[in-house]
Structure 1
C-alpha cells in the first residue's frame, strides 16, 4: 500500500489550521477545509464548512490560544487520521471559555492540496 502523504505534511497542515483558527484567517480556512466537510462539535451539532467559516466571519468564535498535542497520525494511502488533544482559550458569542478537547480529523490529499474532509471533537 503506497502512502501518498507523509506525517510531516499532516503536521504542517495541522499547524496551519491552528494558526488560521487563532487568527480567524478565512482564506486559509477556506483552503484547508473541503467543500463537503462534515464535523461533529463537542455539543453534538453537525456543521459544514460554510457554518464553520461563518462562526469566524461574524466574530462569534474568537480563539486566543490553542495548546495542541498530536497523539496519533495514521496514514492510509491518500488520507490521514489525526488524534489531537488541545487546550483552547477564547470566547463564543462574547462568553469567555477555556476547555480541553480531543479531536479526530480526517485529512485527504487532492490535486489542489491536503484538506480536512471530516472530524469530531469531544470535551475531556
Structure 2
C-alpha cells in the first residue's frame, strides 16, 4: 500500500467555461487531491522539510486558478496536475475537480484524473 497525503474540499475561484458569460466571471471550484508520498522518512525524523507541505500545495492551486483561464475543467485539471508533479516532486496524484452549480439539478459536476510522474522520487 502506498502512503497518501490528501487535501479535501479546497475551494478556489477561477475564470472557467466555454460560454461568453463564463469568460467574464469567476466561478467556484472544489479540489480533492491524493498525493503519493513515502511518509516513513518524515515520521522517523519528525522533520517538516521531508514532508509534503500541503499548505504550500494548497496555495499553489489557489494561485494557479487565480492566474490562468481555461474553457474546460479537463484542461485545468491536466495542466494543474502536471505542474504539481513537477514542482512538488510527486510520484502520483489523484485529482478530483468539481464545478458546483454547473448543472442546476446536480450538486456538482467534474472530473477525476490519476497521473504518475515519469520520474520516481
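Tell me which of 1, 2 gives 13.8, 42 when you compute Rg and Dmax of the Cα atoms in Å, for residues 39-94 alone.
Details: 1: 13.8, 42; 2: 13.5, 44.
Answer for the origin of the read-out: 1.
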Have a look at 1, 2 and say which one yields 13.8 for mean count of other Cβ atoms within 10 Å over residues 87-94, as calculated.
1
As an exercise: FRET efficiency 1/(1 + (r/R0)^6) of positions 23 and 47 (r between Cβ atoms, R0 = 30 Å, to 0.05), calculated from one structure in 1, 2, equals 0.10. Which structure is it?
2
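One of 1, 2 was used to compute mean projected area of the Cα convex hull in nm², and the answer was 8.0. Which one was it? Present the calculation step by step, with values, prior to reporting the outcome.
Numbers: 1: 7.2; 2: 8.0.
Traced to structure 2.
Here, each number is a calculation from the coordinates, and none is a lab measurement. Since we're looking at a predicted model, the values are computed, not measured. Cβ atoms are built from the backbone, for glycine too; each structure is taken alone.
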